[in-house]
Structure formats: structure tokens, C-alpha cells
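Quick heads-up: structures coming right below.
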Structure 1
Amino acid sequence: MKPIDHADATPEVQAVYDDIQQTRGVPDVNNFWKMAANHPATLRRTWDSLKEVMAPGAVDVLTKEMIFLAVSITNGCTYCIRSHEAAARKAGMSDAQHGELLAVVGMANETNRLANGYQVPVDAALLDR
């Protein structure tokens, strides 16, 4: 598959691209969307869901971007790491916050693996929540 540029896209895909550009205030869509455009239904569904989930709400945009970055790091998705680190920085993430985020991601992965390896039973007090 190849990325689909706006000029080569179907009207359906162009409409999604236009929404992405307008919503994000960018002159072009990034490669993630250009590749997803190979299946227009996936492009539309993914954009609609992402736009809804990442919109301001009970959790602020910076926190959402930092969570997305943390999950991307854990999943090893280089593209998503770069994309959401840039978005988090645009939303105000400092170098100090980035460093602490990386420390938390590393610690969470370590303790999760230890808990799984030891097959630690969940404490009764934690089950009452």
C-alpha cells in the first residue's frame, strides 16, 4: 500500500482529510491518515473515534496526549510515539514532564511483568473498589 495524497483521494477521503486539517489546524494530514485512506471506512471510523476521545473533556488534552504517548511507548509504536510526543509538547508538556512520564512507563512495565511473573493474587482490599 502507498499513502494517498489529498489530490489523489476519493471525495469521501478528501472530506475526512478536510475535517482533519480543519480540526487540527494543519495544512496537510500526516502519513498515518494517508495510509489509513487505503480503506476509507477505517479512515472515517478511526478519525471520528480519535476526534471524540481526544477532545477536551473531564481529562485535559495534555493528559490525554501523555497517556497516548505512554501506551505508544509500551506498545513499541515508533510512529505513534513521535506523533503523540509532538502533540503533547504542543499541548504544553515540558522536558521534566516527559522525563517523569518515561520513568513511570518504565516502572509500570517492570512492576507489571513482576506481578505477572510472580502471579501475585489481587489483595482483598483492592477488590472492594
Structure 2
Amino acid sequence: MSGKEIRWRQRFENFDKAYSQLHAAILDFDKLSILEKEGLIQRFEYTFELAWKTLKDYLESQEVEVKFPREVIKAAFHYELIQDGEVWMDMLEKRNLLAHTYDEERFNFAVKKIKEEYYKAISQVHTLLGEKR
């Protein structure tokens, strides 16, 4: 097993832990308080970061050189690792906006996007990479 192969598998372990925490929050979504929904946003942020970095490491283990998040997402879509490239690009573009949840409208927007779109996209990648490990 090459160093790149080991690296992506190790990164997946961290992604898997983060995903499990996000998954638990989504399952209990209707019971979450405002404060807990703020935690959901935080869980999304670090799960998304680990997701694209795990994709990057996986692609590199397959001899696909990518450096930046946008390149990773495009290559992952090209190699059919992600199904909905538009949602992934939206996650990338909105990730900084989601951090500004002190505004109620932005907060509600962020929670809705995570629950209705982003979680599904991250779940698809989690399942696919889990099968490849």
C-alpha cells in the first residue's frame, strides 16, 4: 500500500467521525434547540472540510493531481465520486457565509441548506468512499 493510499484512508477515518456527528444532529433535527442548531452548522463546516480533503487525498492516491477545493470538486465530479457537482460548488461558495449565523435570516438559510441539500451530498460521498476503503 502506497503512502498516498494510507493517507486517504487515515483522512477518511477523521471524515467518518465528523460525518457521524453531523448525521446524529440531522437525525435529531426536530428536537434541536437554537444553540444546538448552531452546533449543527459548525459540524457541517468541519465535515465539509474533511470531505473535500478526503476526496483530494483519494484522487491523489489514484494519480490525479489536484490542489485547491474547486479543482478537487471538479475532478471528483469528473471521476463520478460526487453526483451533484452544483451542490458541492454551492457548499464551497457558501461555507464562509454560513459562519455568519448571528443574523437570524442567514442562520435559518444555513440550517435549511444543510438539512435539505448539503447533508445528502456529503452522505453520498461518505458512502462511496466508505465502500472504497
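Every number here is computed from the coordinates shown, using simple stated rules; none is lab data. Keep in mind the model is a prediction, meaning the values are calculated, not measured. Cβ atoms are built from the backbone, for glycine too; each structure is taken alone.
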Of the structures 1, 2, the one that 12.9 was derived from, the read-out being mean count of other Cβ atoms within 10 Å over residues 63-70: 2
Given 17 for relative contact order in percent (Cα under 8 Å, 6 or more apart), calculated: source structure among 1, 2: 1
Which of 1, 2 yields -25500 [helix-only ellipticity at 222 nm (-39500 (n - 2.57) for each DSSP H run of 4 or more, over all residues; to 500), calculated]: 2
Origin of the derived value 14.9, 49 (Rg and Dmax of the Cα atoms in Å; candidates 1, 2): 2
Among 1, 2, structure where distance in nm of label points 7 Å out along Cα→Cβ at positions 87 and 119 as derived comes to 3.9: 1
Distance in nm of label points 7 Å out along Cα→Cβ at positions 23 and 55 derived as 1.9 - corresponding label from 1, 2: 2
